[in-house]
Every structure is written in C-alpha cells, then in structure tokens.
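There are structures below to look over.
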Structure I
Amino acid sequence: MNELSIFEKLSLSTIRIECELGDGRVSTGTGFFVKFVNQGDTFVPAIVTNKHVVEGAKRGHLCFTLSDKDGNPTYDHHHNFEIIDFQKPWLNHPDLGVDLCVLPISSFVDEMEKKSIKPYMTFLDLSLLPTTHDIEEMAGLERVLMVGYPNGLWDAEHNQPVFRSGVLASHYKFDWNGRPEFVIDAACVPGSSGSPVLLVDIGQVFTKKALPGFVWAGGG
C-alpha cells in the first residue's frame, strides 16, 4: 500500500452527496467520513453532513472512490451508490438548533463488497478535535482549510473535491453568541454545506508562544 500525503488523505475523507428532491430538483452537498466508537481495530463508520443537505431528498447518490487489489485508491475508478428514500437512514442531531446529521454506512459498504466493489475511504476521528490545552494555545486568526464540492464543483474524472482556505474569524475560546459554534471568513457557497473545517497548515501553524515576526511596510 502506498503512503499518501496529508492532503491526499484529506481529499479522500470527503464524499460528494447528490440529492434528488421531490419537486424534481437536484442538489449537491458535502459529507465526510468519521470513525465513531473508535476502539482501534473496530469502529462505527459514518458520513457526517448538515441536516439541510439531505432534507426532503427522495433519492440520493454517494460517489465512492474505489480501491485496487493492493488497497490503494484508484482515482479513475469510482462507484455511484444509490439510496432510495435518502433522508430516512440519516440520524439527526437531537438538538434542533444543530444542523448536523450522521449516516452509518457499514451496511452499505457490506452491500458493495458483496458485489466486489471495494470503496476507499480516509476517516477522520474525534481525537482530531482540539483539546482544552490546544484551544488555550491558539493565537487567533488561524488559517483554516475547507474540503468539499462548492456549487457541485469537482474533478469528476478523478472524484476529487476542491480545497479552499479562509481564516478563523471569531475567538475560538468563546462560544459564538452562547452556542458551541465559531465563525470563519471563507467563500462558503451552496454545495459547501457539510464540508469539514480544518486547521492544517504544514509548518505554518503558530501558537501564542511561537508567533512569527512581521515587517510593516507603509506608504507616505
């Protein structure tokens, strides 16, 4: 199995979601793979997205990149998995004000593998969430990365998402307006919904104790 770079892994951690709505319209969004109840060798595989991405969807399509015989991703081979009554299997966050839902995918993966269709997925897990110590060390205005399918845009030939950057626009130590949320400044458009937001600048992540120097250049 070939070693993938962090950005290759991130590109394979998302999935394009296409929904057929009851009125005949088609919408797209982003989901990402997460390990839940992670116990090392065993975990519950799932896709996370926003509730509004799948709301009202009568039929849905998930586009999986496939694996070769050696367990490597085959970027020019992917499988469009169809789910009827698409909204039904998603588990909504119990807080009506939290726009998140989860789709357990073990049964779907088993269904594909019985047909010799082996999907390739890179999973994020809850250990990636910043700890209290990490949050205390954050300097503010960190650059963030979004991975997804804005306006449905993607490399359809290789089933690849789009990477876009922005900055953390609110103080991460504080819940935005009293809710466990934060604000970013980035180009968020329809289709971006469900995209993971990540702090992943290799070699350029700074803390309060390790801020870079700067030069102020001003005009007369």
Structure II
Amino acid sequence: MHFSRNLLLLWIVGISFILITYFWLDKDLSTFIYTHHWRENLLQIPGLKIIIEWPPQAFHLAPIIFFTLLISRCRKSSKNSQWQSMLLILCLSVFLTHLLKDDMKWIFGRYWPTTWKNNNLSWINNQAYGYQWLQGKFFEGTDATGSFPSGHASVAFATFISIGLCYPKSMKVCILLATLEALFMVAFNYHFLSDVIAGACLGTTCAVLCYRLLSIR
C-alpha cells in the first residue's frame, strides 16, 4: 500500500500544479520564451537539438527489446540478470506510457504553444488556448491538438525512473536527467509547463507500476 499512497500523492500534487500553471502561468511563460528567442538561442548549442528532439521511431524499440528479452528468458532456466530485468521494466514502462499518452492527447485535445506543423492552431500564432475534448481519430494522438501531456516528458520519466528504481543509487541523477528533458520541452516552446508536469506524472506512474509487476527484488 505504501507505493499506492505515494502515487496518489504524486497525482494530487501533480494535478494541483497543472491547474495552477494552466490558469496562471502557461500563457505568460510561453509568450516570454517566444519573445526572448529561447529556442533560437538554445539551438546554438552543438548537438542539443539531436539530444532533445529524439525521433518518435525510438518508441518502437521498446516492444522489440521487451519481446527479445522474453524469448531469451523462456529459453533459460536461470533468472534474468539485474540489467536484463531493468530492461524488461524499462521497455514495458515506455511501451505502456507511449500508448497512454496518445490516449490522453486524444481525450484532452490541447492546443500547442506554437505553430509547428500543418498550420496547427497555437497560442503564439492564433491566441488559441485550452482543450478541445475528444478530437481526431479514436484513441490516437493528433498533431493539431496533441500538446497535453508531453510525450517526450512522459517517456523520459518512464525511462529514467525505471532505471532509478532498479539502481536506487542512481535515482537522483535519473530524476535530474528526466527533468532536464521535460524543461527543455518548455524552453523550446514545444510544450506548456503543465504539459510536462502531466507527462512526468504519467511516466513515473507507469515506471512504478511496471517495477512492481516485474520487480527484481
């Protein structure tokens, strides 16, 4: 029950911050980032764009690695090593997070901070703000209204929290790396702050649940 209480507390705090940032911070912060050219300045850092904007195809590695490890496990009588168990937890967590974040994008249908694909409506370009519930194809994220939650933040937390749970001494570093990925999504104006908070909650939840399901302890 201890982990259940922690997850409940995570979502209580997370939803509180989401509401605060949605009503009082997101628009002003996005405008500030745009007018001060944060994205253009950050792109001057060599290699940062490649690190931050990893391609969506990377998500598809998770089920492939998970399936491969399952086959390997079935062919052996011994238990998985710690790193193999960590990969199982990580891949299942990322795969589950990837599916759920698309479902949530469809449910919430939030406009993006900026216009970046197919002239999508956005806060910066069109003063479009808020949620357009249940838009697009059934249970599929849509580029037009898919800002909430942040997929990159979700998967970053699912990945690094999984590693931190399996290797507790690395947890602080893992949280830092996941947080940096989430904050860069805001600094590049790809997402509102509330988007990455929701992504952090989703990814962390999936990591904890998968760890409990496939616990190596």
Structure III
Amino acid sequence: MNDKPLILLGAGGHAKVLLSLALAAGKRVAGVCDPDLSKQGSVDWRGIKVLGDDTVLDTIDCNSVQLINGVGHLAGSSMRLEIHRRFKGKGFHFASLVHPLAWVDRSAKLGEGAQVMAGAIVQADTILGNGCIVNTKASVDHDCTIGDHAHIAPGATVCGTVTLGVGTFIGSGATVIQNLSVGDGAVVAAGAVVVRDLSAGQTLIPRQAFR
C-alpha cells in the first residue's frame, strides 16, 4: 500500500470533494497548492496547510509525494489534462482515489490518478483510464473501457461494454446504452440518452433542452 503523503492541486469545488474523499479513505494530505490562496496569503484551507502556488512543487522531491488533481473537468476545458501532463513531465505521480462508500469490483483496473467518488459503482472487468473521474453516484457497468481524463458526472449511467474515448464528458443524469462507443472529446449533455455511437468531438443534447 502506498503511504506517501498527498498534495492537492487546486481549491475549487472539485478539490473540496477530493479532500473529503482522501481524508475519508485515511490518506495523509500534506497540503494544497493553489495560486489564488497563495495570492491571498492564506496559510490554512479546510484544515490543511496552504503550501503556495504550483511553483512550490519545484522544491519538492517528486518521489516523496503523490499529487491529487483537484481541477474539475468541464465540457470543452483542457485545464485538467494540461495539469496532469505538466506534472507528469516533472516526474510526479498522481494518486488513484476511491471513496470508502463507492463500489469498485476487484477485477476493475484503475489508471493513475483515477477518481471514484462517494456512491459510485464500477463493475466487473471495467478499465478506468488515467485521470478519469467517476463522480458522485455515477454508475459504470461491466466490461467498459473509460478513456484517459474522461468525466462521468454525478448520477450518470454507463451501461455494459461501452467505450468512452479520451477526454469525453458524460453529463449529470445522462445514460449511455450498452455496446456503444463515444469518441475522443465527445460531450453528452445532462439528461441525454446515447442510443448510437458518437464520433470524436460530437455533442449530444437532449431534445427537451430546446423546449
């Protein structure tokens, strides 16, 4: 078991949830790096030490800690991916986190930096890519392949044998029917139901959104 202390990157809403997850899982969180907190001169954030902005990591041995990517993944935003790539390039590793109240089958495989939130379900023989998010009460059924940095938002359902490409975004309450493929960077809006394959970069919006 890896017991290296964790450093959280970012102090927004997603970071708040991840801090609670890490503490609930019994992890040691050494502090948070955030440019805004640093500019404000904050020394404490939600009970952990403010280390400064991201440049502080240049003074830390990359093998002595693991990072938590606290930047959320919004549709169309590449910031989360850029942070992952930047610090991987500097030799850091990202912790994979699973909330104690999530269900992850023992045959599932989690990539580096994958995040599984409270109430989420990940079923048998599913593969979660690097940096992907299975958010609160989202469900991923058997034999799915979830690409790097994909985000399955709260309450979304991904049925069995689905493939999600790199950086895909499945909105809150959306459903992806079994045996389908969603291409890299595609966006499925909240509440939409995917009943056919989506190509890379495609956006699916439910019809009722236009009423």
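Some observations on this one:
- Among I, II, III, which structure scores highest (criterion: percent of Cα pairs over 26 Å apart): I
- Here relative contact order in percent (Cα under 8 Å, 6 or more apart) was derived from just one of the structures I, II, III, and that gives 23; the source is I.
- Computed 0.10 for FRET efficiency 1/(1 + (r/R0)^6) of positions 68 and 124 (r between Cβ atoms, R0 = 30 Å, to 0.05) - originating structure among I, II, III: II
- Answer label among I, II, III for the case where semi-axes √(5λ) of the Cα gyration tensor in Å, for residues 100-155 alone, calculated from the coordinates, equals 33, 18, 10: I
Computed from the coordinates by the stated procedures, all read-outs in this text should not be read as laboratory data. From a predicted model like this one, the values you see are computed outputs, not experimental measurements. Cβ atoms are built from the backbone, for glycine too; each structure is taken alone.
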